[in-house]
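In structure tokens below, several structures.
Here, each number is a calculation from the coordinates, and none is a lab measurement. Note that the structure is a prediction, hence the values are computed from the model and not measured. Cβ atoms are built from the backbone, for glycine too; each structure is taken alone.
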Structure 1
Amino acid sequence: MPIAIAVSAQGYGAEAAFDYRADMTGHSVIKPSSGQEFLNMLAEFSQNRGPIYLIKVFSHSYPRGIIMSNWSGFYDEPGPNDTKKAAYVSDLSARIQKGDIRFAGGSQILLFGCNLAGNFSIKLSTATGGTVIASSGGTYPEIAGGRETGIFITTDKWEVYTAGSYSHSAGKRLRAW
């Protein structure tokens, strides 16, 4: 049976907020502090519980990828300061090809961090063969009555990529839970 995962990225601050948001989704929660740990957790889940059909990622980020601990995140390409704990979309692709990580047909990845639309999302969508939704600007949670509503707002637009190609804009608001 396909599984849904919520990711609370650890190691760069705001962990309590990311933990809360991941918990609110009602999905299985993982809390990686490095890109390598992230891929290992995806492999463990998909091998033991079934193919992944949905991932929601709550993190700090920038156009290169998901920030975790000290240059050890999950990125589109290697950078000059990356540690051996960093991982790349090419690593994910290799593990998918080996069968270590399995995605269900029609899978979706929703990235709630800032500025992940573009190269990172194109590569991620290509690797999984599924849909990736990411913001081309900054993101922040909608607050009403002193609480987060589950809607994330972007300062630009939510962009949708399917099988490695830009599909369409999903507007300025995206529901996380």
Structure 2
Amino acid sequence: MQQIIIKSYETKRNIIPHILFLAIGLVLFLNPGGIIEFISYIIGGVFLALGISKYIMDTRRQDRTTGDMFYSFVMIALGLIFIFFSSTVEFILRLLIGVWIIINGLNTIIIGISTLKEQNKNIVSLVIGFILIIIGCYTIFVSNLILSALGLVICIYSILEIADYIYAYFVTKK
């Protein structure tokens, strides 16, 4: 068997993506509502542009149907909803995530109850289920919790990567 010997190891590491991630994480952590509004405006603008361009293309065609025009108007309406009701879009997103967590918590509780009869040591599933229900309710009632948590995780990741980059830079330069 042939042995592979590594004579030198050089990586092309770059610190710029980690600094950008840190900036994005800080913005998400400190201003998640603004990010949701910004994303909502972008999505609304895309829907509006697609709807208007589809409407213009459909008016020029000879073989258009009412379904084509309906699709154009739906796209325009969705674009206007995303632009003018961005806070409602944020609430609906928060509601969907919270309900999903609550459903998972209820499912965990049901599984824990059904297996509790067979194994008395399965109380951990019940505790986890109740914690999930509390987290789901908290997600529904506290705005922008998910994006703040995501921003915090991105910040921690970026700081660790920047520290690793600086450590590797100073250790290998000696």
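Once mean count of other Cβ atoms within 10 Å over residues 66-73 is calculated for every structure in 1, 2, which label goes with the largest value?
Numbers: 1: 22.1; 2: 13.2.
Of structures 1, 2, the maximum of mean count of other Cβ atoms within 10 Å over residues 66-73 occurs in 1.
Output the label of whichever structure in 1, 2 has the greatest value of FRET efficiency 1/(1 + (r/R0)^6) of positions 2 and 18 (r between Cβ atoms, R0 = 41 Å, to 0.05). Spell out each step's value before the answer.
On the way: 1: 0.95; 2: 0.65.
Largest calculated value belongs to 1.
A value of 18 was derived for relative contact order in percent (Cα under 8 Å, 6 or more apart); which structure in 1, 2 was it taken from? If you can, show how the numbers build up before the last one.
On the way: 1: 18; 2: 32.
Label of the originating structure: 1.
Match the computed value 0.45 of FRET efficiency 1/(1 + (r/R0)^6) of positions 130 and 146 (r between Cβ atoms, R0 = 35 Å, to 0.05) to one of the structures 1, 2, and report its label. Kindly include the intermediate steps, with their values, before the conclusion.
Details: 1: 0.45; 2: 0.95.
Working through the options, I get structure 1.
For the read-out helix-only ellipticity at 222 nm (-39500 (n - 2.57) for each DSSP H run of 4 or more, over all residues; to 500), a value of -7500 was computed from one structure; give its label from 1, 2. Spell out each step's value before the answer.
Details: 1: -7500; 2: -28500.
Attributed to the structure labelled 1.
Where does the value 0.94 come from, among 1, 2, when Cα Rg over 2.2 N^0.38 Å is the thing being computed?
Numbers: 1: 0.94; 2: 1.62.
Attributed to the structure labelled 1.
Of structures 1, 2, which gives 22.5, 72 when Rg and Dmax of the Cα atoms in Å, for residues 50-153 alone is computed from the coordinates? If you can, show how the numbers build up before the last one.
Working: 1: 14.5, 48; 2: 22.5, 72.
Among 1, 2, the structure yielding 22.5, 72 for Rg and Dmax of the Cα atoms in Å, for residues 50-153 alone is 2.
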